[in-house]
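Nothing in this text is a laboratory measurement; each read-out follows from the coordinates by a stated rule. All of these numbers come straight from a predicted model, not from anything done at the bench. Cβ atoms are built from the backbone, for glycine too; each structure is taken alone.
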Structure P
Amino acid sequence: MTDDTEKTTHFGFTDIPETEKAGRVRGVFGSVASKYDVMNDAMSMGIHRIWKDAMMDWLAPRAGQKLLDVAGGTGDISFRFLKRAGSGHATVLDLTEPMLIEGRKRAEAGAMADSLEWIVGDAMALPFEDNTFDVYTISFGIRNVTRPQEALNEAYRVLKPGGRLMVLEFSQIPNPAMQWAYDRYSFNVIPAMGKVIANDRESYQYLVESIRKFPDQDTFLGMVRAAGFEQAKYRNLTLGVACLHSGWKL
């Protein structure tokens with residue numbers, strides 16, 4: 001039994017006590033860590049790579065910048081950032097240690113070892129001082145945070161004045177017919193694919209459901225602004241299947 005006054009949140013389409021979500025999310029990503037990158041390619045037919053490159057195009061990393069990549073998992077964004085910047089430092093923070101372990105195994109991690117740090121941590125309580133980083137990224141991770149507004153507030157806190165926030169996340173397709181077709185694919189194909197590739201249907205069922213529970217583009221833009229970010233904007237990717245939100249700490 002839970003206390004009637006205990007706050008609840010969603011875990012996919014299921015309402016659960018807020019205190020349980022982090023543990024459940026950790027369980028999902030711990031389960032799929034070894035197949036996470038393979039599943040990303042399979043689910044998106046490789047399009048996630050184009051989205052991440054679009055993120056780097058808009059971000060335009062510069063030499064010497066310090067990146068905090070939250071929910072950075074296996075390092076995709078950090079590797080791209082360091083390659084584009086030419087020099088700099090990336091801190092990869094993730095709630096789930098097995099994801100970080102998989103990231104450290106990648107060839108890019110070995111080649112960039114001097115420029116990388118891997119930390120287990122919570123997006124809502126970052127273990128860093130104020131005004132530490134030039135750039136904060138979170139890619140396909142903020143919808144898994146128990147209280148996304150708190151994660152955005154923390155992003156603002158740890159960024160230096162003049163620092164940049166960029167969020168890449170699944171979003172909502174403005175065209176109802178296209179959204180219907182995308183829903184059919186998501187709910188019927190992706191969990192089955194998770195069963196075959198990662199031997200884990202339930203985790204990918206959660207991931208599909210979590211996308212539908214995440215705020216739409218304009219609602220999330222309001223959350224970015226509420227955290228204090230200025231010049232906040234977004235760009236839809238692939239008709240709105242994914243979306244990039246950007247903001248500045250000025």
Structure Q
Amino acid sequence: MQDTKGIIEQTRVKFGQIVKERGLSESRIRITARVLTPEEAIGSPMRRDYPIIIGREKMIEAQFLGARGHAFTDMPDDFEGPLSEVLSLPMETNAQRAIYLATLNAVLRFLNLAEGTVHCKDEDPERCAVIIADHIRDRWGDIHLGLLGLNPAIAERMVKTFGSDHLMITDRDRRNIGVEKYGVVVWDGFTQTEEMIRQADVILMTGTTLCNLSFDGIYELIKRYHKPYLCYGVTVAGISALMDIPRICPLSTNE
């Protein structure tokens with residue numbers, strides 16, 4: 001990713017070429033994006049502190065010729081229109097970026113160019129956290145991990161795997177900043193992300209950074225400090241496929 005444009009704009013160029021080459025931009029083919037209820041999005045897990053359940057985030061779903069794509073956002077909105085209209089969105093708001101990302105995921109899934117574009121449900125997020133923690137430990141050992149974005153299941157599992165003294169967390173939700181979670185005080189994602197990246201051995205980053213426009217700055221810091229990283233979640237599925245961004249989302253599905 002060496003382009004001077006942000007990753008959203010880079011993928012918009014690539015995605016636009018794919019849409020044009022496949023003849024998919026005509027108005028008769030429409031994309032529909034809608035806001036999912038928490039139950040539609042992640043089912044009924046026993047844990048009730050996920051941001052989507054307590055109302056701090058929503059998931060939108062794009063549907064394209066039977067294929068589905070999900071994206072998390074704090075500014076959900078519905079949309080219906082041709083792919084050409086999605087590609088011409090100004091990408092000025094979290095809502096517009098979420099519509100684009102969900103659409104990207106759905107269309108690339110339809111074309112078999114992306115995998116795992118639909119969120120897991122019920123107790124799978126807990127199982128997912130275990131798989132991610134085991135993968136990181138098996139690959140990098142007992143490291144100091146930086147978790148960028150507070151996912152409660154993942155945070156708790158990382159503490160159990162690495163210990164609270166080996167985990168740093170940043171978040172942009174003001175209600176989480178400065179609060180102790182599982183023995184770890186959450187740092188300010190607006191002002192302390194660089195320090196976390198500098199200190200951590202490995203970075204685990206939520207894909208919702210794409211919606212709130214923080215991804216590009218974080219990516220530059222990761223490269224500056226030469227840190228290995230993984231993105232997790234369904235939001236980043238299409239971006240990962242197009243841009244070779246390392247992603248882990250072991251229990252996401254295609255339908």
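Computed quantities for the displayed model
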| quantity | calculated |
| --- | --- |
| When FRET efficiency 1/(1 + (r/R0)^6) of positions 112 and 208 (r between Cβ atoms, R0 = 35 Å, to 0.05) is computed for each of P, Q, the largest belongs to | Q |
| Comparison of P, Q by distance in nm of label points 7 Å out along Cα→Cβ at positions 184 and 200 - largest value held by | P |
| Of the structures P, Q, the one that 0.50 was derived from, the read-out being FRET efficiency 1/(1 + (r/R0)^6) of positions 96 and 176 (r between Cβ atoms, R0 = 25 Å, to 0.05) | Q |
| Origin of the value 2.7, where distance in nm of label points 7 Å out along Cα→Cβ at positions 24 and 168 was derived from one of P, Q | P |
| Label whose coordinates, when Kirkwood radius over Cα pairs in Å, for residues 144-239 alone is calculated, return 15.3 (choices P, Q) | P |
| Among P, Q, structure where helix-only ellipticity at 222 nm (-39500 (n - 2.57) for each DSSP H run of 4 or more, over all residues; to 500) as derived comes to -11000 | Q |
